[in-house]
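Right after this note come the structures.
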Structure I
Amino acid sequence: MLLRLTEDIAEGRFLLKGYITLRNVMIRAEKYGWTDIDVLAFNEKEIYIVQCKRGSLNKEQALKVVRWFKNAERRLRNEKPYSYLIEKMNLKIKKLYIAKYIRNEKNLLLENNIEVKKADEILKEVIKLIKQRLKEGFEGAEPNYTLRLLTLLIQEEFIRVTNNQNRDFLLQ
């Protein structure tokens, strides 16, 4: 449940920024079988490979995540239709790892050009994007149920953005 919600919020972040997204994109695993990219998001400049996890990782697990991202990038570069899209649009490939808890793995992932974000950072960004969208008069037709729920909670002031440095949001 928590992982699915994190994927929804990650997808929402990209949708609210104007990216096209795909969820659970199946790719061949490094050795055998299949794995999936939680969120694949692209615009006219870049394509993001997004992997969402729940907990923090030890070094061995972090190395496995690094290998997973390398495999995902290799598959996208070499297999259609993604290779065609990347080549024709000259997209820069970016990698994003999102987890509820991040501790020791952050430096190893960053060293391997993998952006690292905590799930609550992504949620805060999404809430700010929704608030901005509402101020601009965009309402309705939210692209997923999680964004619809967050929009409703913001409109009904169950979630309020604060100016308090210690607390970005206030839940009523």
Structure II
Amino acid sequence: MRLASLTRADARPIDSSATMSAGVLAGAAFLAVLVLFTPEPWWMPPQREASLFVAGPAALKTFSFSLFMIGIIVHLAWSVLLASAIDEGVRRLALLPAIAAGAVLGAALYFIDAAIAIAWAPWVAPAKGLTMFFAHVVYGMVAAGAYEGIEEQHARRRAAEEVAEDRL
């Protein structure tokens, strides 16, 4: 991959394995930002997601292992789904421009997420602040950077395998 140019010389098709891995890594980074930089309990970010889809505002009162796990599953599913959109938007870019574009896409995602979540579940409005914005930006950067790195690694491995097959 060429870091000096803005785009890659070789536009490859989307690598679904890289997308899934990038989504999980970006989702983990998103949660890490929230756990590290918010004063709320460590279990609150996943349970807030569960509250959107399963339990309503009651999920925010006390820790529940089942709601926590539902929140983790929902969060990772959304992370992979949204990473596929980010990856499609950055796959023709070189690594550093892709990470910058990922930051912009993550910021845009924050505004879309905030508008929809607050309209659908007003009890999550207090969580939609600067830390949540930063978490979305980090998510976009990690999704784009991880996709580019993993996809490049996969492309090199495929190329090496093709060379090995040609030698046989």
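Nothing in this text is a laboratory measurement; each read-out follows from the coordinates by a stated rule. Predicted model, so just to flag it, every value in this text is computed and none were measured. Cβ atoms are built from the backbone, for glycine too; each structure is taken alone.
A value of 1.1 was computed for distance in nm of label points 7 Å out along Cα→Cβ at positions 16 and 96; which of I, II is the source structure? Don't jump to the answer; show the numbers that get you there.
Working: I: 1.1; II: 3.5.
Derived from the structure labelled I.
semi-axes √(5λ) of the Cα gyration tensor in Å computed as 30, 20, 13: which structure among I, II?
Values: I: 30, 20, 13; II: 35, 17, 12.
Derived from the structure labelled I.
Of structures I, II, which gives -14500 when helix-only ellipticity at 222 nm (-39500 (n - 2.57) for each DSSP H run of 4 or more, over all residues; to 500) is computed from the coordinates? It would help to have the intermediate numbers written out before the result.
On the way: I: -14500; II: -25000.
That value comes from structure I.
For which of I, II does mean count of other Cβ atoms within 10 Å over residues 24-31, calculated from the coordinates, equal 13.4?
Values: I: 13.4; II: 20.8.
It traces back to I.
Assign the value 20.8, calculated as mean count of other Cβ atoms within 10 Å over residues 80-87, to the correct structure from I, II.
Details: I: 13.0; II: 20.8.
Of the options listed, only II reproduces it.
Ranked on relative contact order in percent (Cα under 8 Å, 6 or more apart), which label among I, II comes first with the largest value?
Numbers: I: 21; II: 34.
Once relative contact order in percent (Cα under 8 Å, 6 or more apart) is worked out for each structure, II has the highest.
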